[in-house]
1. To test your reading of the models, identify which of I, II gives 15.2 for mean count of other Cβ atoms within 10 Å over residues 291-298 when calculated.
2. A value of 2.4 was computed for distance in nm of label points 7 Å out along Cα→Cβ at positions 267 and 307; which of I, II is the source structure?
3. Suppose you compute mean count of other Cβ atoms within 10 Å over residues 83-90 for every structure in I, II: which one lands on 17.1?
4. Figure out for me which of the structures I, II the number 1.5 belongs to, where distance in nm of label points 7 Å out along Cα→Cβ at positions 75 and 99 was derived from the coordinates.
5. Using the calculated result 17 for relative contact order in percent (Cα under 8 Å, 6 or more apart), pick out the matching structure from I, II.
6. When mean count of other Cβ atoms within 10 Å over residues 11-18 is computed for each of I, II, which one produces 23.8?
Structure I
Amino acid sequence: MKRTDVRPGSAPPLPPVEPIRLVDPDGRRVSDPAYTAPDHGTLLALLRAMIIGRRFDRQASALTRQGRLAVYPSSYGQEACQVGGVLALADNDWLFPTYRDSVSLVTRGVDPIEVLTLLRGDWHSGYDPERHRCAPQCTPLATNASHAVGLTYAARRKGEDTAALVLMGDGATSEGDAHEAYNFAAVWNTPVVFLIQNNHWAISVPVHKQSVAPTLAHKAIGYGMRGHHVDGNDAAAVHAVVSHALAEARAGSGPAIIEARTYRMGPHTNSDAPQRYRDDSEVEYWKERDPLARLERLLRDEGRIDDSELERIRAQADRLAATMRERLSAAGRLAPEELFSHVYASTPALLARQRQELLDELEA
């Protein structure tokens, strides 16, 4: 597949330093010369998915505190990125999530309990990747990016109309795997869009200690790709920009990097203590830019949603949370020793000792 608009060796345009925005923090529309906000039906779908996603996230966090999940990385505050990106995908496209992207999987239609299987400590993925066209959640940073490039390269060779959306954090862009994926995607011209959720913190490392580029989207220029910089708390803008980038990639115009500037409102995981490295005032600043409140204000002001409809959506979200509690309570005991199965044909002595130590600890 040949690029139609970028000559080999020519430079793509620089992404804007100011993020693309279609709805401001007060819920007012913003005009943009290149992008149009989605229609009201899509905006309502985005809000509904974010409300359900946040309720899922709150329930998963509570289950972790109760000891029913081994770990849970919350995406509170990042709902516009996860929902806006996923709802831009076509049925035949693939999603490549990270450990923080459980809401994206629920939005894609994966059973919430299957999403949480891995986070319970089970060695299984929990869901069928082929059925949902969602790769297993990736814990090592940026390794999902190369997998997406490989899948879309193979799909294109087979004549399939398939694109992929890779979710990654700002910390993942500091990994060598990210460089390899970006470079191969550009050289092979595979239909991949890399959506960087810049939530400002790679655990306790701020973005300014990782990169001094004007934006993380500027990294795209070095690979001959387009870079886009979007307000990651504006679901309308995220959806519009990701939809545009996916359409260009499918048409053969090459992959793209999108930086969505957002914020991680909660801890890195339930074992993190964010007050040790960031100020409460910073969190309060971002609370005022809540992606759910922003879109709700717009739809209220334009007469597209009211209290009764919001109550109906929230009731649906509460039913989902109740089902999560019931099903996880009924779930059987995990067998941690299975982690050692199917690793080697003949178990090495060191692994056998580790397995026995685990069994002894569980027995104690």
Structure II
Amino acid sequence: MSNPTKKILHIDMDAFYASVEQRDNPELVGKPLAVGGSKERGVVAAASYEARKYGVKSAMPSSIAYRKCPQLIFIKPRFEAYKEASQQIREVFEEYTDLVEPLALDEAYLDVTDNKFDMEFAMDIATEIKQKIKDKTGLTASAGISYNKFLAKIASDYNKPDGFYVITPSMAEKFIEKLPIEKFFGVGKVTAKKMHLKGIFTGANLKRKSEQQLTQWFGKAGGYYYNISRGIDNRKVNPNRIRKSLGAERTYENDITTKEEMAENIIRIAEILIKRIENAGGAGKSLTLKVKYGDFKQITRSKTISETLTNEQIKVIGILLLDSIPDIEKGIRLIGLQTANFDQENKDVFLEQLEFEF
């Protein structure tokens, strides 16, 4: 078992983007809302809980979301508003500890074992944080409390929205054994299906498998699955988590059908990416061009060089990668650029959720 004396929180904002929009526009309160895209085009970035009741989810094409919920209200994202709220939330976290590991604009791990107020109980800290976030931003958060990151993450999702759940060391074994495998953080839909074929449906089923079996079936992840089925997760809360990638993309109202128009838009997206790179303090060595067709088929093309990409190289390589994109005349609905493979010298760059144009 991980160190049972550790006190780890996972704070996750409730329907963050949609909640900010409802906070700032009272007319949207209580209504099904999707941030991102439009009725005809684009992708849902976030959905309010009212929309989720109809099956609307993030990353769902807007056209499908609209069919599921014809009364759905589409709102263009306002990332500056989300950043502002996120910064206010981060300030609340840092009142209690400097060990804050942000996973995105709307969630973070906190290690409050040794906190700035010498508070004995992590539950009291989580309660105060939730209330301060509410007072400061008008938004609700869900809190998970446990002795490691895996269990804290699971706990924060247990009673959403405005949730609060604690998994103590004495509770962990039975809790994990009863947990459906789909609820395990790090087990996606594809892996869950593979596990089902192996007779793994719950934590108890997973725990019965040997580390050798799991590694044989799932590669390096097998060791992780073996440990978490036993409540073991020794990952530390890392406040200096390194950015692995940085990108920008855009979905278009009307399909792009010519190479010339593609090139123009690649340059525009490259300029957006360059600004984000400058704000982050450094680029990577690889560039990936992502293209999604009108039928939602997606392809990527990448190039890696030996040195860090310059601003001009990002534009030039983006255009060069365009030459390998087939069937443009069929219609392109989305173009994206992403840089990755960052130098270790940029290790002081903090993780931040990527912002995408809609």
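1. II
2. II
3. Values: I: 25.2; II: 17.1.
Going through each structure in turn, the value belongs to II.
4. Details: I: 1.5; II: 3.6.
So the calculation was done on I.
5. Values: I: 25; II: 17.
The read-out comes from structure II.
6. Structure of origin is II.
No lab work stands behind these numbers, since they all come straight from the coordinates. Bear in mind the structure is a predicted one, so any value in this text is a computation, not a measurement. Cβ atoms are built from the backbone, for glycine too; each structure is taken alone.
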